[in-house]
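Each structure below appears as structure tokens.
No value in this document is a laboratory result; all are computed from the given coordinates. Predicted model, so just to flag it, every value in this text is computed and none were measured. Cβ atoms are built from the backbone, for glycine too; each structure is taken alone.
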Structure I
Amino acid sequence: MSTLNSDSGGWAARHKKNVVLLGFWTGAWVVTLAVAVFGSLLVWSDSKVLTSIAILVNVAAGAGMIVANKNHLRGLDEMQQKIQLDAMALALGVALVAGLAYSTSDITNLIGFDAEFSHLVFLICLTYGVGIIFGRRKYQ
């Protein structure tokens, strides 16, 4: 019985560490993205060197976020992994189908505005979140 308790305590500590690292890397990615966008607009206008450096730092932070997310997913139990996988599959499918339809609508001038990537990112986040909510309801 004490082995079970120590294992679950070890799992909880690893899970907490993975969540903290994922939060750190996600925050770093968001902050470096903001620096790359707003820095080039407001601080160092038209400096391609500084903008390139900011984008490279953002990509590096993004790589850290990807690794942290992978570690986080590996540390989850089977049910949580299934919920995450189902939500990611839903978000990918919706992004692909809706994104191409959205882009095609722009290319063919069916819509009177430019299709913006940020709209697709918002749709992906919304779909992923809904997938997580429904997955938790389904399995818990």
Structure II
Amino acid sequence: MSRVLNKDLQKKAIELRNNMTKDEIILWSRLRMRQVSGWKFRRQQPIFNYIVDFYCHELKLIIEVDGEIHNLPDQIKSDMFRNNILTINGYNVIHFTNHEIETNINSVIAKIIAKINSILSPSQGDQRGSLK
């Protein structure tokens, strides 16, 4: 992960951490303190020129919480571009809608665990504690 050189981006990330949406709070309550398969997640993490909602550095896994604005045509295009940049650089991105989080958080967590398992294919194994 690249260091944050943009002080404004870092400041914005701190602001977003302090003003999380209801759905981000719900998801964070389930991700924090290594509750999902022992993996550490960060919230509102700067990566390149973006701020991602949740991030597991060990897995290069990004979790995004998408509100209604993400259904707008310009935002869809922007999200696709952003996802492509992140994916090309080796990040795994998974999206959930506010509705999914509000109505079925257990299903969201199950999908996150499934994504983690797909990242940790038998050929890759568990990367925790390995030196890279």
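Source structure of the calculated read-out (helix-only ellipticity at 222 nm (-39500 (n - 2.57) for each DSSP H run of 4 or more, over all residues; to 500), -14000) within I, II: II.
Work out the source of 120 here, i.e. which of I, II gives that when volume of the Cα convex hull per residue in Å³ is computed. Derived from the structure labelled II. Between structures I, II, the greatest calculated value of FRET efficiency 1/(1 + (r/R0)^6) of positions 22 and 110 (r between Cβ atoms, R0 = 35 Å, to 0.05) is seen in II.
Here FRET efficiency 1/(1 + (r/R0)^6) of positions 54 and 94 (r between Cβ atoms, R0 = 30 Å, to 0.05) was derived from just one of the structures I, II, and that gives 0.45; the source is I. Comparing distance in nm of label points 7 Å out along Cα→Cβ at positions 70 and 118 across structures I, II, the highest value is found for I.
Each of I, II could give relative contact order in percent (Cα under 8 Å, 6 or more apart), but the derived value 24 comes from I.
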